[in-house]
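Novice: As structure tokens, here come the structures.
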Structure I
């Protein structure tokens, strides 16, 4: 009789904002993948993000490598969305700063 095979639990969960995080931590899948892609080993990643156990780092990396194209597309989409949001926030901030200057100029003209 064959020994039972354990099913490997992938320690990822999606938060209320749709961000994929390593379960039990605030560390994102994006962070783990980008750190791994920059050349860091699983041990270095675990040391840099102590909230993520080494075994979870290995599991997440293995999961990523088995779905690399799909995950890379999702992360690229996330990067584009983040960039668009950053641009909108910066534009709105500039508009607010301009409005503030106008109001301060009016105040000092009185």
Structure II
């Protein structure tokens, strides 16, 4: 007699990959996948084109968003504007995803 699986009464519907990925990331104390995607994909919309031309998100880890800037003058300016940037990022992602911002100078091509 060939093998046949037991019939299920009502198998559970497939779960969206997004929710499973978010659960795994939550267990790892990482930000939600949608938050990471949003901050990287929509950066210019969140902070505006002028800032986005000189600063890009590098990492989002343990609530700290690290920004890579192309010039030390922009690093100084963004450190001065940290609370304004943080408010814009929190508005886009929610209040708990990003708790602080670090600014690092990274020359283009590196």
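Novice: For the read-out Rg and Dmax of the Cα atoms in Å, a value of 20.0, 76 was computed from one structure; give its label from I, II.
Specialist: Going through each structure in turn, the value belongs to II.
Novice: Name the one structure among I, II that helix-only ellipticity at 222 nm (-39500 (n - 2.57) for each DSSP H run of 4 or more, over all residues; to 500) of -12500 was derived from.
Specialist: Values: I: -22000; II: -12500.
Only structure II yields this read-out.
Novice: Further question on the same structure: Comparing structures I, II by relative contact order in percent (Cα under 8 Å, 6 or more apart), which one has the largest value? Present the calculation step by step, with values, prior to reporting the outcome.
Specialist: Working: I: 18; II: 23.
Between I, II, the highest calculated value is found for II.
Novice: Related question: Ranked by distance in nm of label points 7 Å out along Cα→Cβ at positions 36 and 92, which of I, II sits at the highest value?
Specialist: Once distance in nm of label points 7 Å out along Cα→Cβ at positions 36 and 92 is tallied for I, II, the winner is I.
Read-outs: derived from the displayed coordinates by stated rules, not from any lab. Being a predicted model, the structure only gives us computed values, none of them experimental. Cβ atoms are built from the backbone, for glycine too; each structure is taken alone.
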